[in-house]
Each structure stands twice: as structure tokens, then as C-alpha cells.
1. Consider the structures 1, 2: one of them gives 1.03 for Rg/Rh (Cα atoms, Kirkwood Rh), for residues 14-109 alone as calculated from the coordinates. Say which.
2. Out of 1, 2, which structure matches -12500 when helix-only ellipticity at 222 nm (-39500 (n - 2.57) for each DSSP H run of 4 or more, over all residues; to 500) is calculated?
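Each reported figure results from applying straightforward, stated rules to the coordinates on display, with no laboratory input. This is a predicted model, so every value here is computed, not measured.
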Structure 1
Amino acid sequence: MLGHLQRQKSHHYFELLDRDEDGHIDGADFKAQAERLANERDLSDEEHETLEEQMLGWWNQLCATADANDDNQVSRGEWENFWDAIQTTVEDGSDEKREQMLSSLEQAGKVTFQTIDASGSGEVTEEEYANWLEAWGAEGSDMAFDELDRSGDGTLSEEDVVEATKEFYLSNKFDAPGNLLYGSLQ
């Protein structure tokens, strides 16, 4: 069962995804997010297309997992059930199911890292992270970046983002750096 902080993160993330505020998340929301990210980065047509494919791949994975009634959208209720299922699987699932879920979160973290790393350098700069958060419409990039930069070297590694992704979904500890992955909680 989700704790208060996890529910707060779930609601925050839903609001970031549902930018058209129609009460559900769908492919159009992810396509619009790809457009916002592309605009932040001044991408070529080919890079924009690749980014859009990444975002729609993310949507397809989410839809396949969270869209319980197969209507090609994820309602707030389905979203909360999705988050509950992640938590329940990690806390109470068999060892195999738990490892599968943790592996899935790790993969999500790697894709998130690749999406933020606009230059493809293998590390995320503070500017890349700030641009990514701005495209999401999230706030608090300076504070978040400092917390997520576990080594203090001024960049985020893939490991930093993977760990933050796991914390974002799973942690109910207020001081976990991953709580800030998608900016300050509203």
C-alpha cells in the first residue's frame, strides 16, 4: 500500500503528464511532451523524430501495464492502481516478481537518463536537467540536481538517475533524493 509521500509523488507525476488537464494520460500527452522537450533542445527533424519515438515507446509500455479497461488512456484511478501494484509487487511479491519489478524500474531509469542526456555524453549536466524539468513544467531544478548528484561531481550519472527512479516510485522517506526526480512536489 502506498504511503502519503508516495501518493503525493503519484499525483504530482500524473499532473505533469496530463498537461492538457483532461483527467487522463494518453499518447497525445506523451507526444506533446516530446514536442516540449524538442523545443527546449532545438533538435533537428531526425532527433525530434527519435525523441518522439522514445516518448511514445514509454507511453506504450505504460498503457500496456496501467490501462486496465483497454481504452487507450490511463485514468487517475488506473494510475493509482498502477502505483499500488508496483509497491505491492516489491513489498509482497515473490522473489521472481520483485526482481522483475526492480529490473523494470531500473530500465525505466536508464531510459529516463537517456532522455535527459540530450548531448549523449553519458552524463547529465545541470543545464540538461534544468531544461528537462522545464519541459515537464516542473520547478526546483537547482535543489533537485544537487540532491540527485550523489557523488557531488556536478553531473548525474546513469546510476544516479536509476537510483532516483527507484526512490521516486518506491520510497516513502521524505529525505530520499529521488523524490525530486520530477522537481519539487506540489
Structure 2
Amino acid sequence: MQDRHGEIALQSVQRWFEQAVLGLNLCPFAHKPQHEGRIEFIVSDADSDEACLSELYLNCLKLDQHTEIETLVMICARHLSHFEAYNRFLDLADGLLIQEGWEGIYQLASFHPDYVFTDTQPDARANWTNRSPYPLLHLIREESVTRAVEAHPDVDSIPQTNIKMLNQLSESRMQQIFPGYRSSTIKRETKKMPD
């Protein structure tokens, strides 16, 4: 049974997914699996790296066993709130995928409330392409990524198209779509900006 904290986290992430990811078309590949009901959102109660890794492992097993799930979003509702800790954990998560033979089968996409790309100012709108209400570990089937990339006319243009679109939104629209806009405390340590 999910507690109130978990319910709030789930609702917040689903709202963000509907309004930002789908509504702004930040990920043009998300519409089809969403329409088909093949995206699963799971709230994690893990409060340590070890517990979080264990849940990530179990979710990979779940994807192994349930091929009808195209992509799985693990919502870290009680852990990894600091961006530096989240970045460090991503290395552990990637190591787990390699160790368990899931490299090339599942891909891990990263989203965090305080996401900051390398060589980008903390208040740059570009960061909001990867900012979510809670820290997320997004498991995607590699074969799905390959199919989507092959079908897209210009996949390399997606990051810059997203940034341009965000820069054109009004302040009020940004605040409407991203409740944390202009109020999140930015933690340092950065990820590389997409080309």
C-alpha cells in the first residue's frame, strides 16, 4: 500500500510527464508507448544507495519478465535528492547494468529536480529538459531506442529543438508546466550537455 508521500510523488511525476514530456514534446518517442499503456511508473521507498540499487535490479528483472512494458520510470521519492549524490549513484546504476549483463538491453535515462548540464548556468532553461519533480531512474529498452532513432528524420536535432522551444516560453507558462521553476535550489556537479 502506497503512503501519502508516495501518492504525491507519483501524481507529481505523472503530471510532469503529461505536461512537459508529452505536452511540450520533449521526447517525441514517448507518445506511442504512452498511448499503448506500455509505460510503468513505480515509486521507490528506498532511502539508501544499496536499497535503491536493489530496487533497480528488481525492476530490470521485471522488464525481463514483462515484455509488454516498454519503459519503466522508477521514482526515487526518499533518496538522491542532492544532485551530486544522484550523479554518483548513476555510476553505480550503470555498473549494475554491466555487471548483470543488461548493458545493450536496457538504457538508463536521468532526470532530477536540480539537473544542470556541464558548461550550462544553473538558471539556464536548457536544464529543464532534464528536470523532473523527483529524482528518476528511467529504464528504456535499447531495442526501442534503436527503432525510434531509425524512424525519426533528425534525431540529433531534438536537444537543440527542445532548448529553443523552452527559451521561447513565457515565464508564466514555464511556472505552470514546471512548478519548481525559479524556486529550486541548484546543486552543483554536472552532466554533459547533449550536442
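1. Numbers: 1: 1.03; 2: 0.96.
Answer for the origin of the read-out: 1.
2. On the way: 1: -21500; 2: -12500.
This value belongs to structure 2.
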